[in-house]
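Next up: some structures, all given as structure tokens.
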Structure I
Amino acid sequence: MKTLTHVNTCTIVRKFPDWAKVDRVINGVEIYNMNIFDNIMSFNQDNLDGDAIDYFGTKITYGELPALREAYAKGLKLAGVKEGDVVTLCLPVSVENLMLLFACNLIKAISNNVNFLFLKDDFPLYTQDKGSEIIVTLDAFLPYFIEHLSNSSIKKVILMSLDDFLPPEKKGMFLDTSEMPEKMQEVFNIGQIRECLTNLDKIKGVEFIRLEDLRIAGEESDIELDLGPTDLDRDISYFYTSGTTNKPKCVVYKEYSLNAYVEMHAGLDTQNYVGERNFQCIPMTHMTGERVCAIMPLARGGTLVPRPIYNKYTFAKDLSETNCNCVVATASFYLTSVRQGIVSPTALEMLTRPASGGEAVNVNSVRKIDKWLRDNGCSVRFSLGGGASEEGGVTLVTYFMDEETKTNETGKPLEPFVQVKLVDDDGNIVDEGEVLANLHASSPASADRYLNNPEATAERWYYDENGMKWGVTGDIAVRHADGSYTIMGRASDSYVDENGKRVYLFMIESTLDENDPINEWEISAFKNECDGYDVVGQIILDPDEAEPTAELVEYICRKYRLDAVKFYKEFEIGEITAKRDYILLTHDYKGYIAPLGNGHLMLVDYSENGSTIRIKTGSKFVIPINEKYSKEEK
């Protein structure tokens, strides 16, 4: 069968299994009694020869996906996994991660999607407390939590290697860690990995299995699998909030939610085409990585191009070399690439959807990203999406925004399927335009609950008088005259001043003048010795336009009404979220500079409890540019 090309995905004629039928309707969305894999394949029955995955040259077609999924599913059953079991997946972006999500789903197990740093720091919470007795993980991640295994609930550890699906000529390519970020070099320390693997026999009570062996055993097995209708009300996956405001919470999704996410987009003209190549770099430990970057491209007949090393320093080069059409990456990847400059005038000419989400990006940064894209041959603009993970990641989208004027706007809801409303702090509806208010959303793709946390669940979701489920997103937004919304920032990104008025720090961030020599910044508020708050700027300067001087400090503080500033070479990226590490920034108390006039400055150190140290400097004081954050604050 010939692969489809240049087919707009909104025109795909779906072909369903004989037993498929509409099980329910939520917010107007018809949801079928299929699991997510069957749902994806209903879009691809005329695209079976099309590439679903391209892993460094190893290509897997849509026609080959069912057998691969079933091999992993049978292998898991051979390993003792039963319906309702919780399988902890601690994996990088890879063929295996995607297929194991499908395999767990097929055998009606629950996938528990965990970052390896969660396991390193709090192993029982993410395994024993979730009832998990089996982990599937990358061999390089194992050293970070192996010491916890002996006294844990884990009985089986299944290990994958990044080499397993590589073409023969590329086996061992990850032995060279020279281009990896420093933290990734630590993770992929070959000596550390080998030492760990050679001492597995010392771990008593735990069986270790190679994932490749499990897959082969599954291929050879005649175990029967249930390939028919599924129960849409069963729990299928656990994901975790990023923990940027508190300890991460376990978010539970049911089968209908994932199907609803696909059905909401079916037939929508998003200007996507069958056969598009999708650069896949956001880990599937995040809801965005699973749904936006993996599930949805497959439901559009696209090709996933997995890149397991989350590396912002090689992002532009990797994107160019893979000839990808679509990418979703954090804003920090784009901004790092902007500072690195032009790859070539045609490097990104294939790129038709350069997208980001989950981080606010100021207008100045968007314009720099747009220019960088143009200079590298991309003819479309940077696309910024928004929406709460707990609402299925589809609260607001960018498909219908005016491409000529778009900066930080996040779009219109996918009406009538997603509905949003603005409410004030007392719960009253806000109808006026351009008014800051709390964003609530109703989505058929929303999560079911927070696991074993009824208090947090009750704070996050509620039902209105019509029985419609609403989520309190925690975002502050405004509505525009054309019906679109801008998510301005998080409600928690604020403080209450001495007059009892709430001050939103993101409002200061949004006023950044594009003519000022600031590449990136963050605004924080720290308690001071007067029982009030100092508002400070955490700033990355454009090195081609300015260096830190007393005059610049005074100019920035006066113009933006800041009490002090601190300059950085770059911002730390969170190990778990891969976004700017807001927790570190909001606790980076030392080394601030305040203006005093006449070339004099004040050094300011803050603290958690409000005690503050202020030291006057001389006129010849050299203002430092910090590498990242104060070491003692880490």
Structure II
Amino acid sequence: MLHELGHFALILAALIAVVQATVPLIGAQKRWAGWMAVADPAAAAQFLLTGFAFVALTHAFVTSDFSVRLVYANSHTLKPMLYKVSGVWGNHEGSMLLWVLILTLFGACLSWFGGNLPPGLKARALAVQSAIAVAFFAFILFTSNPFDRLDINGVPFDGRGLNPLLQDPGLALHPPFLYLGYVGLSMAFSFAVAALIEGRVDAAWGRWVRPWTLAAWVFLTIGIALGSWWAYYELGWGGFWFWDPVENASFMPWLLAAALLHSAIVVEKRESLKSWTILLAILAFGFSLIGTFIVRSGVITSVHAFANDPERGIFILAILAIFMGGALTLFAARAGALEAKGVFAVVSRESALVLNNLLLAVACLVVFVGTIWPLLSEMFFDRVLSVGPPFFNLAFTPFMVALGAILPIGAMLPWKRAKLGKVVPRLVPALVLALALAGLAWALQTDKSLLGPIGLLLGAWVVVGALVDVFSRTGRGGLGQRFARLTRLPRADWGKATAHAGLGVTMFAIAGLMAWEVEDIRVAQIDVPFPVGAYEITLKQVRDVEGPNFLSTMADVEVTRNGRQVALLQPEKRIYPVAAMPTTEAAIDYRLFRDVYVVIGDAQANGGHTVRTYIKPLANWIWLGCAMMALGGILSLSDRRYRVAAGARKTVGVPAE
């Protein structure tokens, strides 16, 4: 009964979405307050009904109701409760229901917390948000219904089980955070389209759109970091990023969201870059839809893809064409009315933010071209090509190097007009320290590669530059007074510095890992030690182990250094009988400055086993940097000056004719 009620709630939510997408929009155009007011209860009702549908589907998974096709295909009675729950979104249909639930959640939040928005802008934004919901409700109900029953007589005794690769705590959390980021960018899109319809973009609009974009960027940062960490320890290939199409699908909106955040600052502070900011808001959500298309259409091969269904792909492509085509057409019609008011010199913070935007946007374009080029090559030239990490590393890295190089200087430039001679001297200590650390790395390393020292130079420059930027905001006086003022700085200043420092840490960690990693692949014999870097590795034994829902071949691997045991690792090769699928479980000795990473392979004819061993320096610093970036965004969000309500005190601009 609950299952049928969930299906009915989903249909009812879709009908309410249709009302919300039309009535408030007409009311805003006619200035009918009653019609505009329909948006608030409709947004709340949409969320509550969709939430009920999601709870009903979760109940079916938790109780192992195998009469539901989705539960039968993605669950099993032996699964731990965590994976029964995560199985709700560990498939195409359930993940799309989560997608729509988050979409309606953001609409409801705008209704609940947007009380100080102008009624017309709020009504239009909620209508646009609901129009997106209508499209995805139709997609779910017509092509991806999670409540379908099995067309067989009787209920199956058991299900087929969840994909073993998804049975992991990290991946249980990864999709919800990623979707919060993907779907959160719909708010920036809705505000952009609403502003284009209204014909007005001003400083208040920039302040209203920033918290939503920042929240989406934070969620995307956490989601991407969790996915990278999961790939690192679960897949057993020893890497953290492979430039896979689905990885790129989440990374491209992240780059554009970062650009949008910085561009919206210029709109808010100087009322410039209005057209560019609107365009970024449209494109950021557009790339989220492109990511949805890549993951669910099957047009590009990926180990992360959810589905391979042309019908679903065409439906998503139609949604993408309608919303992106409509928004860009509206932008072309209205862009001329978005007059920029603030003027600025070539050397100014505005110019630095423009350069920041260009680097991020072009970097996103590079990733996009590399992602879709195999598809275009096959469609138009009948050639099967693959674009791998060498291309992305070579084409993408220069833009990030340039971004890191200008970031500390740009962050300290004043608005409107600046003089480099007043800013650069304050950053000399940061540059000296960065050069000293790079020289030390060059002197200590043995292979004389430039990658590690350059990465350390760039990372230290960004991190220390962020610290200098914060300290420069304490004014003048003695050190004691200035340190006391640090505690009174706005949270947004601390958030900015923390996020920038996190980027520097991540840059250095990636460069250090790529430059100084040690890899060893060999057939190891029992109790015969072999050297890997500064360590000795010994395969002690290999045995069979039975888990709750898998069978495992587990090895005991001893890691020693200078005759002293450092760790005893237990890598595994598992087989899940229900899914008939093998997985590789790497064993990792985590330390602050390095990881020892061991993977056990197949048994060999001579009695040994294949063993892959990696010494990975600074691996954990990658996720530490991501955590710092997310923390910086959270600190900025907690600053009361950046709440949506604060924008109500701003003066409104002149409507377009």
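Given a value of 82, 78, 55 for Cα extents along the principal axes in Å, point me to the structure among I, II it was derived from. It was calculated from structure II. Please state which of the structures I, II yields 16.6 when mean count of other Cβ atoms within 10 Å over residues 315-322 is computed from it. Structure II accounts for this read-out. With volume of the Cα convex hull per residue in Å³, for residues 99-282 alone coming out at 147, pick the structure among I, II it was computed from. Answer for the origin of the read-out: II.
When volume of the Cα convex hull per residue in Å³, for residues 427-514 alone is computed for each of I, II, which one produces 87? It must be structure II, since only it matches. Which structure, out of I, II, was semi-axes √(5λ) of the Cα gyration tensor in Å, for residues 83-122 alone calculated from, if the result is 19, 14, 4? Structure of origin is I. One of I, II was used to calculate helix-only ellipticity at 222 nm (-39500 (n - 2.57) for each DSSP H run of 4 or more, over all residues; to 500), giving -21500; which? Answer by label: II.
Source structure of the calculated read-out (Cα Rg over 2.2 N^0.38 Å, for residues 275-538 alone, 1.31) within I, II: II.
Bear in mind these aren't lab numbers, they're just calculated from the coordinates by the rules spelled out. Keep in mind it's a predicted model, so treat the numbers as computed, not measured. Cβ atoms are built from the backbone, for glycine too; each structure is taken alone.
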